[in-house]
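J.: Once you scroll down, you'll see the structures, which are given as structure tokens.
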Structure I
């Protein structure tokens, strides 16, 4: 059975069936919904706020002026707080409905930083072919795949972030695997730096330590949409950013290395 790996779907569910052939296994590494596509300036935020307001917030965030960005969003929300909260909830629910209906059987799913864990778990439970192996090891086609979902805390404080302790516990629970699957990359500068955003995303020191110690054959991840380096070897481990699916529309084919 062919295995394909996808990360950072960000709402591009229509292209999944084209990218993942029928009868294949899908490994999905998180970020299922699209709050904001920085390239096209489309997504949930631009449906709730104006494109101009969102563009101003993006510029401030990119410059590291997080508190100013929060202030702008707060000012745009005054008097509309309940309406905005309800509308965002509706749009997230709509995107999850479409995404989960498009997933193949079987799909092995972990979540990313923009995902809503409670809602995503609720949707996943409705589909027998969708599995959530976060912090677990699954054997596929004779290889041991270890899964580590979530992202580390940032000033944005989004729903899919977990503590460093939670991340470490997941990594430590794996034991030896052949393939490591995570949402965020190991903490290596070249893998964490986003060339479009002009800044480094947060990688995991625990994932890096695990790779250095265990040396799985592959380490798959996403999160960084336009990385300085997509492929890098750490010892015998080939570290691969499988791509920003919303932009590439391509699933990464996993090939066993004997």
Structure II
């Protein structure tokens, strides 16, 4: 293939990436991840039937919950990601386009989850607190809310100054990452090149500290049940990649 040299056009995140997202992240074991989420749900709310996912992406978790008979709504801000998710959204799996810090529902959900770095895309703690408040407003006294946050250890070990290259559906994808330790911001630049286009997307994520998140929970209507590391039932350690927070409503 001959790629035409041209000025790269910058686009909103998850515009071009949505089409290639599942391929780039093909090595993630969604089945094991889903089983962990379901085990948490049934551990803390065995009667759960309704599920809300904040930041549903291409809908892989929604498809798994719905295939087991749960009623699930997936929320995402990216219309392109939701268009990719639409092929998986059938019967008891519905999709809603909304900002994670602004959504609201009249109904209450038995189980709410927000995973896969969704929280890290929220760059300031004020909006993180809004997400927690919005989730709480969708909960009843038996509801459970789990969310995760990636760690600085993960970023420094696996992403900072790293570059990956992919080729999918006739498109070359270049993914570069740089971490600003002072600002705690990881910048991911994705460039998409084919014979018709040359575009880039810039994704910013903030690495919130555990103390920041615990303080935000304390100020919210939520009560922390426990904290786990890396989708296990063990406490986080220095080498933890992802911290999992399990919450319920304050009584």
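Taken together, the values in this text are just the output of simple stated rules run on the coordinates, not laboratory data. Since we're looking at a predicted model, the values are computed, not measured. Cβ atoms are built from the backbone, for glycine too; each structure is taken alone.
J.: Please compute mean projected area of the Cα convex hull in nm² for structures I, II and give me the label with the greatest value.
T.: Largest calculated value belongs to II.
J.: With mean count of other Cβ atoms within 10 Å over residues 67-74 as the yardstick, tell me which of I, II scores highest.
T.: II
J.: Who wins on distance in nm of label points 7 Å out along Cα→Cβ at positions 51 and 107 among I, II, i.e. which is largest?
T.: Of structures I, II, the maximum of distance in nm of label points 7 Å out along Cα→Cβ at positions 51 and 107 occurs in I.
J.: A further question on this structure: Work out distance in nm of label points 7 Å out along Cα→Cβ at positions 43 and 195 for each of structures I, II, then name the structure with the largest result.
T.: Sorting by distance in nm of label points 7 Å out along Cα→Cβ at positions 43 and 195 in descending order puts II first.
J.: Work out the source of -8000 here, i.e. which of I, II gives that when helix-only ellipticity at 222 nm (-39500 (n - 2.57) for each DSSP H run of 4 or more, over all residues; to 500) is computed.
T.: Source structure for this number: II.
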